[in-house]
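The data blocks that follow each hold one structure.
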Structure P
């Protein structure tokens, strides 16, 4: 059965140096939570085949932290 997994970005910093929302980085807590969530999903057998990730900095950083748990994802 096909399955869609929706994952929100991790906890982000309050403000970006540029002042723009699009460039807000993950907070350390967000980095840790994203890595942990990747491991939890993988252990539950929920590993994506394909990841579609926004270009916003915090979403890219969330995927970068979670991705090691999903070596087959493209």
Structure Q
């Protein structure tokens, strides 16, 4: 059962790369893209619909990258 679960997990991860190619980018590249999503005009009131908070709500990988990118906060 353990071997089957591992095989299933590997297939799932492989398919995610096909369906969502952006998830295959290295975290450093994703982080740079996120920084460019910030508003260009000074400080704005935090909103769940704007960067950086919206980036933490897309998927677990994006959440981890956004939270570890100090320039966003």
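Please state which of the structures P, Q yields 1.38 when Cα Rg over 2.2 N^0.38 Å is computed from it.
Attributed to the structure labelled Q.
Match the computed value -15500 of helix-only ellipticity at 222 nm (-39500 (n - 2.57) for each DSSP H run of 4 or more, over all residues; to 500) to one of the structures P, Q, and report its label.
The correct label is Q.
I have 0.10 for FRET efficiency 1/(1 + (r/R0)^6) of positions 1 and 49 (r between Cβ atoms, R0 = 30 Å, to 0.05), calculated from one of the structures P, Q. Which structure is it?
Q
Can you say which of P, Q returns 35 when relative contact order in percent (Cα under 8 Å, 6 or more apart) is computed?
For relative contact order in percent (Cα under 8 Å, 6 or more apart), the value 35 is produced by structure P.
Any idea which of P, Q comes out highest on distance in nm of label points 7 Å out along Cα→Cβ at positions 9 and 65?
Largest value of distance in nm of label points 7 Å out along Cα→Cβ at positions 9 and 65: Q.
We did not get these values from a lab; they are worked out from the coordinates using the rules stated. Everything numeric here is computed off the predicted structure, so don't read it as measured data. Cβ atoms are built from the backbone, for glycine too; each structure is taken alone.
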